[in-house]
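Read-outs throughout are calculated quantities, based only on the coordinates presented, and are distinct from any laboratory measurement. Since the structure is predicted, the reported quantities are computational estimates derived from the model, not experimental observations. Cβ atoms are built from the backbone, for glycine too; each structure is taken alone.
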Structure P
Amino acid sequence: MNSYCEDYRKFVVSKIGENITVRRFERIPVNGIAGSYIHGTKIASVVVIENGDEQLAKDIAMHVAASQPEFIQISDIPEDVIDEERKILTKQVEDEGSQQKLYLKSLMES
């Protein structure tokens, strides 16, 4: 965490008398529509979408917060996790009908 954020965190802690822990964060340049969601007092998420409106961005942010993601960006996902997810999708393709197979196959390729 940079010194400005840490200084501000300490300032807020001194004002409210409650220790605040920042687990992880990332600065996101907004080149689209941003939406945010705060669940209770411990979980928050922010998403940026290229198309849509603020309500859609907020709805997506709510789902992100609810799903408790392990990774912030695609580039953060280790190859072994991607391989395991591909195996799961491959199994689903084998078990589904033809329409679902096309859909799941397109998911695997992306």
Structure Q
Amino acid sequence: MNDRVKAIIAHITIIGWVVALLMHLSSKKSAPTMSNAFGGTLNQFYLRQMLGVFIFSLVNMLPLGMLNLVIAVTLFAAWLYSLAMAIQEKREPLPFVGAYFQKWFDFI
């Protein structure tokens, strides 16, 4: 399975993210990865981006009143943007936070 498909699977709920992570870990043992500006494969890039989105989604479960709605809409837009970039095989980090996700989650 190619990296594009794995990156798209990473966008399909947390279960899809775990499946994509397991596929990445199994392929990591068998083949070396090509590096890029963000380090790693397309799949690694989107695993990091989606982990950040999922963590922000958990934070959004805190009772914050109307702010929850704003955060939810923003997270949905970020998810949609990320999915569109994964389909096009582009490594575009999410605005404002994507570069941080790449640094914070470099263990993936």
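Once mean count of other Cβ atoms within 10 Å over residues 10-17 is calculated for all of P, Q, which comes out largest? Can you show the working numbers first?
Details: P: 9.5; Q: 16.5.
The maximum falls on structure Q.
Match the computed value 15, 49, 28, 7, 1 of P(r) over Cα pairs in 10 Å bins from 0, in percent to one of the structures P, Q, and report its label. Kindly include the intermediate steps, with their values, before the conclusion.
Values: P: 11, 27, 34, 19, 7, 3, 0; Q: 15, 49, 28, 7, 1.
Label of the source structure: Q.
Given a computed value of -21500 for helix-only ellipticity at 222 nm (-39500 (n - 2.57) for each DSSP H run of 4 or more, over all residues; to 500), which structure among P, Q does it belong to?
That value comes from structure Q.
Assuming 30 is relative contact order in percent (Cα under 8 Å, 6 or more apart) as calculated from a single structure, say which of P, Q it is.
Computing relative contact order in percent (Cα under 8 Å, 6 or more apart) on every structure in P, Q gives 30 only for Q.
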